[in-house]
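K.L.:
These are the structures, in structure tokens.
No lab work stands behind these numbers, since they all come straight from the coordinates. Quick caveat, the model's predicted, so the values are computed rather than measured. Cβ atoms are built from the backbone, for glycine too; each structure is taken alone.
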Structure 1
């Protein structure tokens, strides 16, 4: 019998991180160890290109290419790494921090299979690894056509979000409110449809990383023929829980649809969903009155500044002049002062009194994470679940759902 100790088999390397310095991505190290144990390695950019030519590279299943803003000047090298990996059937997960949307778009177009923002959202890397390890299936855009059934008789609640000044955060509010509503129930949660009616500059598709489709224009241009099939074909599914009508692929005049067209769309959406969330254009158009009358809650987004105050006053006067139901308006201050900011809270009170309005919701400033989440096409619940803005929107969604559920039971 040999007295030599047996040499344990080392775990085969099935994945590698590729970065300028992996120590800059400490959360990536932790998640890789959690997902793969010791079955992964680390390479620099130049080392990666050399390693791809070695026999050991044949065992690789995927690589995680981690970059930040300092690496944008080397996009050609990044593209070469992706190309070399793809030529050897190695999947590529792109990890990016503070990288411009243009750079992300370029690298994804060159073949990156998955994208995960850094700092890594909880469990997001593990889910990306599961997806790249899954058998290759033909990619297709999922529409909501199969989810809409003829004869549905729901009476969904319409929730409108309207920004009264540029950059007030209406799309952030609408997108995240819709996603939070769709996730309020752990099982058999409410069905939610998000409509982007800003036909010119609507960006819901960007916020959720959804394509803009020609079917939307076809549906809008002939609402007289609107039925479950055409409406469903115009919708896209996000996260298996949210149905989304994006803005059209081309910039269209806001008067391409009229009041009757909007009424048909809203009636169709209400009959199939528990909640219909609408992201409105900031401009008042001929069908704005239709949406206001149909709305159960109409959130008017403002900020604590002079332009918002002036626009609020003009908006309120315009509605009152037409004897429209201004009582449906719920004013929301975005980037509101913190609890300890007594001076800021005093400004909110003075603004409310001077405009003779009630400010019902105050949303905190979510900071840089808001822009990052939007650029990455992820709702805050995924990209920054502990962000203060996300928490407030989640509370608002829960209160809306509780109130609506109570009213349904009472009826």
Structure 2
């Protein structure tokens, strides 16, 4: 295939950040970063968003967003809706000349779909993967659908070697079909012209308020921080969720119950905020914290680093692809409350060091997660599949 040939790539997803498509998490955000980068390189992109409130086509430059309305059938709804989506996507692929499709592994949304063009599954994090990391039981249906979808794909992209290795083992995949390509961000969209200007002693957590993200550990950690630094403040941004382990409808209520009275008085929970506002919260923070037990990479960590923030992250598997411990951030296991708190306190008390680490973090993102370079790696991988 010609090296300069422009492609037409389709993405199948349940979430995508857009004013008309509803809420989106890190999965949708990472897809959008790639879609915009592919478009900037001159490629055509079609995004098929399932489970929408209506059918609609939105065109933005050389990107077409297809909202596919959720439909209810009398029986076997999950199967018949997939087949309906499958038929519609196949028709559009023929009409629009789409050459390759990509879908996430999460809950196997392409299970029982058949396409006449190559299908790539990207390991954003399957339910099987997360259940394995969290050591919790999995619903048989999710495992069945993910197995069915993943086995039917032509190739796979992993955001880290860790995510690739774990998923390969869990689904017994052939290693030569898996390519590691990091997520990326468009650095021009993440500029911080005044990295030394922020709200002192402010600790920021962004992400779903859920056990697997280490939120309950963060409560214990912040109790230690506030004892050492009475001026410390913790801000949490993200949607609350039910806790699978206890059956509680609110993980945030469990989080609050673990806080000391002093820590509770210095904690602010903002809930879900528009993605367009997230960067402002990051810029205002002194330190960003992500004590997660289960990720494939962690988009908000990269975004925080790009905005020159010192990050205290988890040290589990995937995180070692993001941060060089002590150089451009810190890696600490979420269960090590004392050490985690010590790293936060160290950064709160040493502003020059905090700024220095933030600058190094930006350089790390520029080197490893620059979307322009990552997009070209994806294009090269796509072209090899299409030419087979």
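K.L.:
Of the structures labelled 1, 2, which one yields 0.80 when FRET efficiency 1/(1 + (r/R0)^6) of positions 169 and 289 (r between Cβ atoms, R0 = 30 Å, to 0.05) is computed from its coordinates?
P.N.:
1
K.L.:
With Rg and Dmax of the Cα atoms in Å derived from the coordinates and found to be 24.7, 100, which of 1, 2 does the value describe?
P.N.:
Working: 1: 24.7, 100; 2: 21.1, 64.
Only structure 1 yields this read-out.
K.L.:
Taking 0.95 as the value of FRET efficiency 1/(1 + (r/R0)^6) of positions 209 and 321 (r between Cβ atoms, R0 = 41 Å, to 0.05) derived from one of the structures shown (1, 2), identify that structure. Show your work: numbers first, answer last.
P.N.:
Numbers: 1: 0.50; 2: 0.95.
This figure was derived from 2.
K.L.:
Taking percent of Cα pairs over 28 Å apart, for residues 105-248 alone for each of 1, 2, which is largest? Kindly include the intermediate steps, with their values, before the conclusion.
P.N.:
Details: 1: 26; 2: 40.
Greatest value across 1, 2: structure 2.
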